[in-house]
1. Given a computed value of 3.4 for distance in nm of label points 7 Å out along Cα→Cβ at positions 65 and 153, which structure among I, II does it belong to?
2. If we compute distance in nm of label points 7 Å out along Cα→Cβ at positions 33 and 57 for structures I, II, which one ends up with the highest value?
3. Quick check on the output: 2.0 is distance in nm of label points 7 Å out along Cα→Cβ at positions 81 and 193, derived from one of I, II. Which one produced it?
4. By the measure relative contact order in percent (Cα under 8 Å, 6 or more apart), tell me the structure among I, II with the highest figure.
5. Work out the source of -12000 here, i.e. which of I, II gives that when helix-only ellipticity at 222 nm (-39500 (n - 2.57) for each DSSP H run of 4 or more, over all residues; to 500) is computed.
Structure I
Amino acid sequence: MNKVTEQMISKVPQVTLLFWIIKIAATTLGETGGDAVSMSMDYGYLISTAIFAVIFLIAVVAQIIAKGFHPFLYWTTVIATTTVGTTLADYVDRSLAIGYAGGTLLLVTLLMASLYAWHRLLGTTSVASVNSPKAEMFYWLTIMFSQTLGTALGDWTADTANLGYVGAAIIFSVLLALVAAAHFWTQISKTTLFWVAFILTRPLGAVVGDFLDKPISSGGLALDRYSASAALLVFIIMCIVLFNQKPAKGCC
């Protein structure tokens, strides 16, 4: 393996327990942060999506041109995908009036199309294969679609399916536990399980975020969105600073 390939791979972190902890915190932050801008600041879904889309594009470009793995840059990009995913999903579901089910179906289609095109052009969707600008673009596009889908799916489960935020959080936690069990005790493709888990962590973060900041009358805790977002951001920063994340070398 040449040095250029190693450098490209090193920009993607190893998939460990710490990775999933930060991922769930980042998706929860995406929900509270997205709601803070679109609702608390009253910018609306469309303008908020435009704001976060610009941040997302800048972060992705910075990530692609980076020469190595930089944890703060990587997780900034992930947070950017989850905030734009939150407001975009809300815009599709509510402003376009296609509903949570319609939004979920649309986003599932876009996500599957992204994964199909990625596999068709590059032969694999493995995280360990993210070793070129083209692969990185597919990686971040797929992540953005998965984050957006997760918001719509979380809202559908909590509201349309009438499970509430706590009930939905339990459902997604159980599903993630099943994926983890499959990872350790079955021969199912690790790449497939990675993307299933990656997708499921987003609705889990979405419903946890809604539980934190939605009104008590709606089943939430009515916490201040700014304070909740700040607390989550501090937690993520502490995880990055205190624990040494290593670049991926050959998993998923």
Structure II
Amino acid sequence: MRTKIVAGNWKMNKNREETEALLAELSAKLPDTKAEVIVAPTFVNLETAQRSLESSTIKVAAQNMHFAENGAYTGEISADMLLNLDVDTVILGHSERRSYFGETDELLAKKMDTAIAKGLKAIFCFGEELEDRKSDNHFSVVESQLKNGLFHLEASAWKNIVLAYEPVWAIGTGETASPEQAQEMHAFIRKTIAEAYNASIADEVSILYGGSVKPGNAEEIFSKPDVDGGLIGGASLVASDFVAIINAI
């Protein structure tokens, strides 16, 4: 049985006091669920989040990390620094990291190598742009991102990998991805992994959907057989919305 996951990516939002307040509200309202619930606050609030959630089942993840163990990389964070804060999950390859900061498949492959070597769970993000979808290249783009970023890894690495499909064209563009389109791509992703590795790995990996999940569409999206949860952006910053999405799974 694949793990159901609802992860909130807070991006560059919430100061320390706001982080504490949101986590307190989330903890108080958290439903009884078998799903794994994760929040990813900013780096400066990771320790605050860990302290705030000591008695909660909510887990804390980082939004990014560098591939090097240490060195002259001003402004970067290493895997060991995360582990030192008892943070054992990291989001890698988010569409905003790819588009705003120029992160390539090759760079992300190096980050994945480090995450796996250090025993971190990696939520690996990928997905096509609007022009890819309109030109009917969406399957080939996603296949390429998976192949270049992940398929060099040993089969044993997949026990620490969660996938997050982000149709970039459906995030803040006015375009809408249907639950059927989400299912179609998730099924393709699973088929692609089965062909590269085996059916067992493909069946066991959790694939999250990251295309503007909201309380109003979460239940229908999560009902699809190959959708195992969501990577939530803006809706994770409002406790009632995030709780409603958790309830939907």
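Here, each number is a calculation from the coordinates, and none is a lab measurement. Remember, it's a predicted structure, so these values are computed and weren't measured experimentally. Cβ atoms are built from the backbone, for glycine too; each structure is taken alone.
1. I
2. Structure I comes out on top.
3. Clearly, the read-out refers to I.
4. The structure with the largest value is I.
5. It must be structure II, since only it matches.
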